[in-house]
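The following blocks contain the structures, represented as structure tokens.
Where a number appears in this text, it was derived from the coordinates with a stated rule and is not lab data. It should be emphasised that the depicted structure is a prediction, and the values quoted were computed from it without experimental measurement. Cβ atoms are built from the backbone, for glycine too; each structure is taken alone.
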Structure 1
Amino acid sequence: MKERSATISVSKEKADELEGLLASFCAQSHTVWALLLSSTGHLIIQKGFLYSFDVITISALACGIFNSTMELARIIGEKKFNEFLQEGKTISLYYINVSDDYILVSMFDDRTIPGVVKVASEDFSRSALKVLQ
């Protein structure tokens with residue numbers, strides 16, 4: 001696996017801009033919540049109905065799932081899996097690699113079409129990457 005040791009910091013101005021982008025993403029995709037994480041599992045920004053969840057634990061677990069999936073891709077000969085879906089009966093999670101340093105994880109329910117989340121996630125990633133550079 002790729003080693004990550006650089007510290008990631010986001011200015012207040014960039015955080016505010018990312019929060020606006022994430023709010024638009026959640027509205028467009030009809031997600032219950034969304035998290036922008038560092039690839040090491042640190043929560044950068046969050047949006048949505050999160051008060052009943054342990055967000056820090058979810059961030060760490062989601063990052064672990066994402067990174068183990070990237071390692072699986074490497075083992076089977078793929079460079080990486082940029083996006084993937086964990087689909088449940090009523091709740092699903094969608095992951096997208098925003099960049100080598102950031103991951104977007106969103107949760108949505110059975111009223112939302114996964115394809116809508118996919119397209120909105122890709123749009124968010126492009127916009128967020130411009131802010132983060």
Structure 2
Amino acid sequence: MDTILIIAGILALSAAVYYFVFYKQGKINDRDGDFIPDEIEDTIDEVKTRAKRVAKEAKDVANAVKDVVEQSKDVVDAIQGEKRKGRKSKKVTKSSLRSKNKAQLISIAKEEFDVEFDSSLTKTNLINKVYELYNK
């Protein structure tokens with residue numbers, strides 16, 4: 001029983017020292033007042049950010065490996081004497097662009113060519129401008 005009281009006293013004394021000596025005197029920064037030092041919170045935020053970046057890069061690597069596997073199948077086919085299939089090209093025609101709406105055309109220009117078009121342009125003008133981007 002005495003051991004429990006001693007341990008409880010040490011914990012209470014430690015908490016009091018933390019609160020009065022470090023926290024109240026400003027030796028530990030705590031902007032939001034949750035008794036968790038800002039350094040720890042900032043470190044946790046940094047770790048979360050890095051983890052998200054690592055996950056995104058891992059996804060990119062997985063996609064690249066998938067492409068390598070697909071290409072290696074073509075190498076095996078070539079070794080076996082099959083004709084080269086080559087890459088399938090995506091031929092963009094004005095007809096294929098006509099099936100898109102204005103928002104999709106603007107999005108294509110932004111995502112694939114990093115070009116922004118004004119939404120006040122007519123659909124025909126957008127089709128022509130996006131077609132020109134593909135065929136420069």
Structure 3
Amino acid sequence: MAYDPTKPADHAPVVSAELRNQFNALQEQITALQQQIAPLVPVLTFNTATSLWNVTYAGPTPVNWGVWRRCDYAPNWTAEGTLSSSDLPAITDSVLAGDEVWWQIKFVGLNGDDQSCTPFSNVVSGGPVP
């Protein structure tokens with residue numbers, strides 16, 4: 001059943017099947033939008049077995065990835081430099097200093113002029129992030 005913004009009608013009795021159909025139709029629309037947006041967001045991963053970081057992205061591969069980090073002694077997001085797409089997967093030392101109680105990393109793709117061409121990726125965290 002497709003979502004019908006006219007239901008339920010004003011002052012109509014509540015019918016659970018009608019509401020359920022409306023909620024299910026809205027969920028279908030949300031899922032469809034998520035599937036359209038997902039390829040636009042880079043996915044940051046860390047392989048604990050190899051200590052390698054990698055970014056997967058369905059769009060055109062950016063020239064560089066900007067590395068952003070925050071931690072217990074620097075809680076605001078700070079640009080930590082860039083990694084070339086050809087440098088990925090990257091070793092931990094090229095991404096993380098390693099002496100923090102807690103830390104978070106995220107990458108953003110940069111074009112040839114070092115301008116952002118993707119939104120921030122998902123965040124990878126370590127330690128008891130507040």
Task: Among 1, 2, 3, structure where relative contact order in percent (Cα under 8 Å, 6 or more apart) as derived comes to 23 - done: 3
Task: Among 1, 2, 3, which structure scores highest (criterion: percent of Cα pairs over 25 Å apart) - done: 2
Open item on the list: Out of 1, 2, 3, which has the highest value for distance in nm of label points 7 Å out along Cα→Cβ at positions 52 and 84?
Closed with: 2
Task: Read-out semi-axes √(5λ) of the Cα gyration tensor in Å, for residues 44-115 alone, computed value 22, 15, 11, structure in 1, 2, 3 - done: 1
Task: Read-out helix-only ellipticity at 222 nm (-39500 (n - 2.57) for each DSSP H run of 4 or more, over all residues; to 500), computed value -15000, structure in 1, 2, 3 - done: 1
